[in-house]
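Structures are listed in the sections that come next.
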Structure I
Amino acid sequence: MDKKVYEFISETTHDPIVEWKTCAITGQPFAIFQSDKDLLEKISPTFGDKKYQIPTPTLCPQERQRRRFARRNERKLYPRTCGMTGKRIISYLGEHSNIPVYELNAWFGDGRDAKKYWRDFDFTKPFFTQFQELQSQVPQLALSVRNSENSDYCSFVGNVKNCYLIAGSVYSEDCYYGSPYYSRDCIDTLVIRECEDCYECVDCRKLHGCLYCQDCHSSSELRYCFDLKWCKNCIGCAGLRDQEYCIFNQKKTKEEYQQFVQWIHLSDPQTRQMLHNKLQELQLTIPHKYMQGEQVDRVSGNYVYQCKNTHFSFYTDRSEDCKYCQQVVDLVRCQDNNYTEENEFCYEYLWAYQNKNLHFSKFCNLMSNGFYCDACHTSSNLFGCIGIRHGEYCILNKQYTKEEYETLVPKIIEHMIQNWERWQFFPVDISFCRYNETVAHEYFPLSKEEVLQRWWKRQDEDCAINVPQGIETIAAQDLPNDIALVDDTILQKAVICEDTGRPFRILRRELEFYRRHKLSLPHKHPDQRHLLRMNMRPGRELYLRTCDGAGEPFVSVYPSEFKGKVYCEKCYNKEVYG
């Protein structure tokens, strides 16, 4: 991120930059704001009469995010055996991780006690070495699928039903391949909310019956549309508000529109390509708002809704006084948080929710006053613990008295400082996931050579692709374009991706969806389709540029070389709403 971005946000928010630092990995400069120092001062622990000050970070925001993301694998699932029941299960941790896994009921059941893996702290070893040793012993939850039904092949989901290969989703039903929230009957999506009967939609909210849409809101029956709100029955349109029966942004009669609908066939690849190209051309002619968001006060980032004083943040809802957060909801005074909800005063935290004063940790729930914790629930005052429930005053899963805990933790902190392990999130090299399995690789891709140069683990992409014996295969390019020509025998076949050669299946309800909407079968593996949707988005980088209307400066995800028109909120509203 350019220094000018930090300086602009500092000036406009009256939050002074108190220090410039150089990222230890990239060599790029990044700013430390007064608000950063204030938060670190607030969360630094005190033992006895001494405060153990958490120092400012050594890595830039992007590298800190990469480090957290390198512990989250959403899409690579493996067959495993539950270490408690012996049952064959699915897990996001393969055998190569050397981590034992338990199925959901066993992991949350009364028979599991993580304290039995306790160990004394060894002052002759680095802290992270000891944490890694503990990590190799304590069973992890195979898949985080809470309060859900018939959704065994999903990850990091809650309250979903009849879903398949969705990730990070909640309160959704009959959804496949994507990340839907509060949605139903949707296929191949990327961060949609409150949508129904939608296909290939990206960053949309409150849609019904829409196909191939991006950044659309509160609309229905759209095809190949971008940035539409309160619209209905539109094809190939961009930037419209409160319109109906439009084709390529031209108003049509109902009869003209229906004739066009009868003429186009979305099962035809040439028709889809034509609509895609027309929409791409049209997108460059409409005004773009400097950021996606509503009901905000003093924010920077993108897709920020109902937030106040929240900066450098993306996909953030109902949060206040936050910074460097992505895909979070209902946070207060948090920094460097990802995939979480309802946290307060949490720093460098990943995944799960309802925590307070929890730092450098992941996958904890209802936790308070903890450091370096993983998968701990309903606990407080833990340091370096894994899988603890209803615990207090534990270190490396060993139980201590309050007095013993408050005596030993400061010594461990001093030991970490001496070993150059100063306050930081878990290093990538002790992640039980391989780098290119994780969301880190999606947002910060590295070549095989780059991963190995950093001494990180990597999955061999040349591993064998196995189709179970007796399963017939069909090359994607041999599939009929017309869905009417596809019979139910496709449900017993494996389709071979035209890009990667990886096999994938077509499910019964998925086939019914394609038939209902007269769509051709997908030709690419679900992971490949996900990457294509990811590439549709603007990056999570901010740039200082000027409004193409009034010339006022602002920070935006659109760089100066972006060919479309980018407006500040005032000019955008004037241009779009009149």
Structure II
Amino acid sequence: MKNSLLVLFLFISASCLSQPETVFFNARIFTADPNKPFAEAVAIRGEDIIAVGKLADVKAMVSAKAVMKDLQGAFLMPGMIDAHSHAISGGKSLLKPNLFEEEKTPGELLTYIRKLIKEKKGLTGDILLVYGVNIATWADLKTLQKNFNTKEFSSQAVYLEGSDGHTAWVNRVMLEKAGINKSYIDNLPSSIQKYYDREKDGEPTGFVTDSGLHKLEAALPVDPNEDLRGADEAIRHCNSLGITAWLEPSACKATDPGDGILPAYQYLITEKKLTAHVAAALVADPNLDAQTQISRLKSLQAKYDKSNDFHIIGFKIFADGVLEYPAQTAAISIPYTNGSTNGKLLFDTENFKSFVTLVDKQNLLVHVHAIGDLAVTETLNGFEFMRKMNGNSILPHSITHLQLILAKDISRFQMLNILPVMQLRWAFGDVTTVDIVKPYIDPSLFKRQYPAKSLQRAGAFVCGASDWPVSTANPFEAMATAETRSGNRGVLDSTERMSRNSMLYAYTLNAAMAILMDKRIGSIQAGKSADIIMVDRDLTKVSSAELSEAKILWTMFRGQTVYTAPKK
């Protein structure tokens, strides 16, 4: 028996040594290892990093046959990680008309729509569906109705999807296709009626939010191959941005029989196209039985966890909606100034406590959407109860978005080991954070938007995320915004600016924690996966404007180059 084990050991050792070794040197290497953040050289063998440090030390760790690659001063860093990306949806959004949050006047939007129709571009069946519409567009619903409910559009359904993913506006033709009218809304539970904006006579205006969107989406033609094409686009796009891992927060619903976009990831795995580490979450309802949803998750794990690079790790829960006017579904502690409502908390607090406690006990993660400060407080209350009941501070559950947080709640993230997953591309003075927010919330709330630096000062590990396709997937644009917080409406609280170094960690090691992979990815360290990217400039030295324009020269995933920038 001992002889057999020795033979096996020698065989494995010989196989490892026979794999080609490559040493990258003469480079500025950001490792994201807090103990040794920069290095002169890195060596890889097969899928793994085998040595990092000074060139002489690295060379001593490889054989004489190692390939030496002089990078002539280039900047290397770990493959970046997005801790909240709807990647398949993002890929699909690249296949349709998409405004990518561009601000357009009503007249410009009308011209754009007319051009699409004339050129017969972007139709989803017979419906003109446009993604990425800047949510400031909803501030003038009357003009949308005037422009797109005319004789010109009497037979053309128009569906404008908000860039936030929580809002949409459709014209009268689309409302009829979806079966949405006064009678339909009147017969809904009062808790659902609020998601449909209505005229004084009760007829819908066409503006729909959150749960109301399901009725609209059900009226869209089904393309059985759209998710697969979206998956291909997602991989291509993310790798081109240096992204080699992400959390897919809404893979499917834990309360529905369908498998959502999980088959699209299975397709990538089967076709050997999955060149990223993906952690997936199911959308759960904490007001319903927890064990039933856990059992559903485990059955999907057995069905889809067929790759080292894809795992279903837990649940996503919605605590509230969005803050901006006219939706105003985020749950806040002080009522909106244009009414008496505090928004909508989407779970019963006691149910939430019980749900997360049972989920945590079974070693599954909970990832919560919370935008308003009341939603954040109640989510933290639930996590605090969970920690007291389970005595477990190891699993790093997370809260995402975090537009408003009460000052007293800042320190609770570190105390409870809860990761703040933040989309700091949104943290700047523009129409979405000023014009359609400031007039409608208490001044004490407005001044505390996206308090990233406060969270970091209190010991929390801020994780980088995009919420793509709600905003760009490009981490460099988010990093630049996080450190300036400056937009066309001014600076959004300069005291919350994040440093360059902090943002590099946010999109590497910190984000790896959020998907339970920090032992394997997120930094350039011996023993970790060879996920490495080369950038066209030294990110530690350029200005914020130059940072936002940075480009990826190549992306390596598990030791293989999966993206190379086109030659100019």
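Where a number appears in this text, it was derived from the coordinates with a stated rule and is not lab data. Keep in mind that what you see is a predicted model, and the values were worked out from it rather than measured. Cβ atoms are built from the backbone, for glycine too; each structure is taken alone.
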helix-only ellipticity at 222 nm (-39500 (n - 2.57) for each DSSP H run of 4 or more, over all residues; to 500) from the coordinates reads -9000; which among I, II: II
Answer label among I, II for the case where distance in nm of label points 7 Å out along Cα→Cβ at positions 478 and 542, calculated from the coordinates, equals 1.8: II
Per mean projected area of the Cα convex hull in nm², the highest-valued of structures I, II: II
Comparison of I, II by relative contact order in percent (Cα under 8 Å, 6 or more apart) - largest value held by: II
Among I, II, which structure scores highest (criterion: mean count of other Cβ atoms within 10 Å over residues 158-165): II
Among I, II, structure where distance in nm of label points 7 Å out along Cα→Cβ at positions 22 and 254 as derived comes to 6.9: I
